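Q: Next up, some structures in structure tokens.
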Structure I
Amino acid sequence: MDARADTDLLLRLEAQNADPDRVALAPPAGADGAWLARQLKGRQTARTKLPSWWAEPRLAYPPSANLAQASAEATARYKAQLLQGRTVADLCGGTGVDAWFAWPGSAGYLFNEPEAGLLALARHNLGLLPAGPPLAFAQQMAEAFSADDLQGYKVVYLDPSRRTQGGGRAWSWAQMQPDLTQMPWLWQRPGQVLLKLSPAQDFTEVERHLPPVAAWHVLSIGNEVKELLAWIEVPSAIGTDNLSNTTVHGSPSPLEGERGRGGEGVHPFDSADLSPAIPPRHVVELQTGQAYTHNPAAPVPTLPLATLAPGQYLHEPAAGLLKAGAQDAYARQAGAAAKLHAHTHIYVAPAPLSGWFGKVYEVLARPALQAKALQALGGCQVSARNFGGQEPEALRKKYGLKAGAAAHLYFLQDAAGFAVAQVCRV
């Protein structure tokens with residue numbers, strides 16, 4: 001069966017909502033059941049995660065586990081903007097999703113992937129794109145490169161696996177793949193490094209161990225932090241024995257560099273007025289386009305604390321703001337009048353704040369924190385914030401609350417202690 005026939009069969013099976021596992025066990029005559037099953041599963045994932053891939057039926061998909069770890073289209077497009085007009089060495093190519101979006105706008109691209117199967121898929125998939133800038137392929141461990149190997153590339157892009165070779169979670173740099181501690185040449189070549197990290201990664205730990213972070217990018221989709229990106233500037237060779245305490249002052253913002261090569265106007269952020277010693281944290285919600293740049297060095301006046309009362313509007317910061325530690329600075333700038341509790345991170349205003357980056361609720365009532373009073377409200381939705389570590393499901397069980405849409409109860413802590421508010425989303 002030729003490739004065109006394979007594609008036609010794939011689309012027919014997809015239109016019939018065929019079960020990939022059944023196709024694998026009992027494929028149509030003359031067809032490769034394993035290949036069809038993988039393609040069907042890949043397209044099921046791509047339909048929402050990578051719509052541009054789903055729209056191209058000739059694409060070859062990797063195993064589901066690899067595709068699950070790949071970037072979403074929205075985050076891949078964001079990184080492509082950061083890399084636009086630059087020469088890029090992508091040393092952890094993986095499934096090729098980031099390369100698919102970044103290569104066409106780059107000034108030249110090196111795709112490296114040590115696993116032969118993934119490399120073959122990337123070659124095929126990238127070959128479906130129109131002719132573009134220079135594109136090279138390599139198959140070796142990222143640690144095996146040297147500064148001399150990458151002289152023609154301005155930016156090194158790394159997406160280390162947060163899993164150890166045994167499949168467990170990596171808790172240190174040395175456990176990640178690639179092992180950044182075995183890549184001293186990264187800091188011996190002037191240029192930039194774009195490092196993709198787990199959303200759980202601590203900013204200060206990275207700043208303490210890797211030189212010198214010029215800017216952070218906190219990327220969210222649907223109020224869920226998906227990626228944490230560190231843009232690292234290496235102005236000149238830095239000795240690896242000083243990595244843990246290296247500080248750079250006055251590093252240019254990656255969003256301002258290489259003007260005339262596609263870097264100008266790529267993003268709305270301008271870090272010129274921020275402290276050069278503490279990198280800015282750019283928070284972006286890719287689903288709505290909302291964005292905020294946080295300067296961790298800037299002092300933030302303390303907001304007064306408040307207690308819950310009907311008629312108030314509660315403002316819950318977006319997940320990206322919380323990750324960046326930007327909630328107080330943003331709330332103060334947005335015009336919040338008070339905060340419920342130092343650790344609740346819910347802000348109060350007499351009316352909804354225009355353009356609030358997050359969720360807004362109106363307080364309809366403040367019922368008694370008693371099971372009978374809460375049960376009388378009927379089936380409800382439950383939310384919780386800083387309520388003694390108790391999660392919504394535990395609170396639902398504790399107070400005997402049935403699920404439903406009659407009410408929305410928000411359990412939290414205000415200036416006076418634990419409380420519950422009956423709210424509605426604005």
Structure II
Amino acid sequence: MFSNKPVRLAVILLVAAIALTACSSPAATPTPAPKATPQVAATDAPTPAPPPTNTAVVVPPTPAVISSATKSAGLRAALDRLLSEHVVLATSATSAALAGRAKDFEAAAAALDANSVDISKTIGSVYGAPAETAFLPLWRKHIGLVVDYTTGLATKSKTKSDKAAADLLVYADDLGAFFNSANPNLPKATVADLVKAHVATLKEVIDAQAAGDYAKGYAATRKAFAHMDVIANALAGASAKQFPDKLDGNADASGSKLRSALTLALSEHVSLTSAATGAAFGGRDADFKAAADSLDANSAELSKAIGSVYGDAAEKAFLPLWRKHIALVVDYAGGLAIKDKAKSDKAMSDLVAYADDLGAFFNSANPNLPKAAVADLVKTHFSSLKDVLDAQAAGDYAKAYPALRKAFTHMSVIADPLADASVKQFPDKFK
């Protein structure tokens with residue numbers, strides 16, 4: 001492990017908040033003027049009919065938008081990113097609070113509230129400004145209740161934690177009523193059940209954190225993270241049904257599913273990487289090991305997603321290649337921890353070279369993915385991740401969490417072209 005002894009402060013809990021992005025008619029052929037016909041005897045010969053004029057407008061066929069690039073697919077992916085980020089930031093805040101890491105908690109809570117604002121803006125983009133305004137305080141309310149639940153565990157007040165858990169179940173009905181009033185395609189009970197499942201998965205995470213069971217905590221976090229796609233798909237699908245002119249396509253189409261799967265897997269990669277490095281810099285050995293194990297499980301799942309598109313051989317080739325860059329990130333973090341600039345500089349140089357290798361891999365699998373374009377996307381991934389690690393090493397939590405949000409968001413910029421290129425290459429597979 002690379003750092004100092006864990007910080008143990010008094011448990012600090014603040015109420016944080018969170019929140020959901022010419023046919024030019026071929027010019028008509030001019031009709032030639034009829035030629036004057038010479039007179040024969042006393043009668044005029046009939047005037048020849050002018051050649052027919054083609055006045056039909058030729059409209060070139062409009063190519064259909066691929067299923068991964070429709071607006072409904074885009075809404076689902078945006079909700080996936082924001083709702084899963086909500087889970088990451090909420091559990092980061094509760095973890096820091098239960099461990100008494102005050103500055104860590106405060107920065108996580110601030111990032112969580114920024115995420116809440118972004119979620120509300122996404123809701124507003126579909127249902128309008130009044131809905132956005134009403135949604136934000138309602139969404140923030142459940143975060144306050146999660147804080148109450150965590151406080152109850154921290155202070156061993158079963159009465160307090162039980163009341164918070166009960167209030168969260170009532171809250172689920174309130175959020176169900178909100179969405180049903182905005183969209184009749186979202187039954188109150190259906191939404192409430194989805195929210196109750198969200199609350200239940202978060203509770204599993206917090207319970208494990210309070211017990212100091214990191215392995216169980218990360219497994220529960222991954223489960224809570226994945227559940228947000230169930231919510232995102234339901235919201236996006238109902239929104240597209242209500243506003244078909246605004247949101248074309250099918251949020252549940254195979255291409256849309258691929259885009260969401262890649263968005264979630266790549267975003268989770270960032271969250272688990274930063275969790276592992278944060279634990280390492282903080283000297284929390286058990287936390288680091290559990291995060292690293294979860295990160296490798298994420299890598300295996302990402303390789304399976306690649307294999308589902310390009311086959312078993314690609315899956316087997318991708319996994320060790322992807323793991324290689326994680327090892328280089330560990331080398332970079334190790335250099336920062338021991339203040340070995342040569343080590344960290346070499347690791348970063350190797351990561352830049354690695355980007356070309358990953359670009360070559362994807363280009364060999366899909367000609368719609370130019371090597372240089374993929375390499376540039378991967379280099380930006382490294383750059384954004386570097387900002388997170390640099391801030392963590394400096395103990396600057398206020399800088400680390402905004403950097404984490406930026407790195408998390410960038411993974412959608414990678415997921416989108418990967419999905420689109422796959423759909424273009426295999427149109428019969430992704431309709």
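Q: Work out which structure the value 4, 18, 24, 22, 18, 11, 2, 0 belongs to, where P(r) over Cα pairs in 10 Å bins from 0, in percent was derived from one of I, II.
A: It must be structure I, since only it matches.
Q: Among the shown structures I, II, from which was the value -26000 of helix-only ellipticity at 222 nm (-39500 (n - 2.57) for each DSSP H run of 4 or more, over all residues; to 500) calculated?
A: Of the options listed, only II reproduces it.
Q: For distance in nm of label points 7 Å out along Cα→Cβ at positions 154 and 394, which of I, II scores largest?
A: Comparing I, II, the top value of distance in nm of label points 7 Å out along Cα→Cβ at positions 154 and 394 belongs to I.
Readers should treat all values here as calculations from the given coordinates under stated rules, not as data from a laboratory. Just so it is clear, the model here is predicted, and its values are computed rather than measured. Cβ atoms are built from the backbone, for glycine too; each structure is taken alone.
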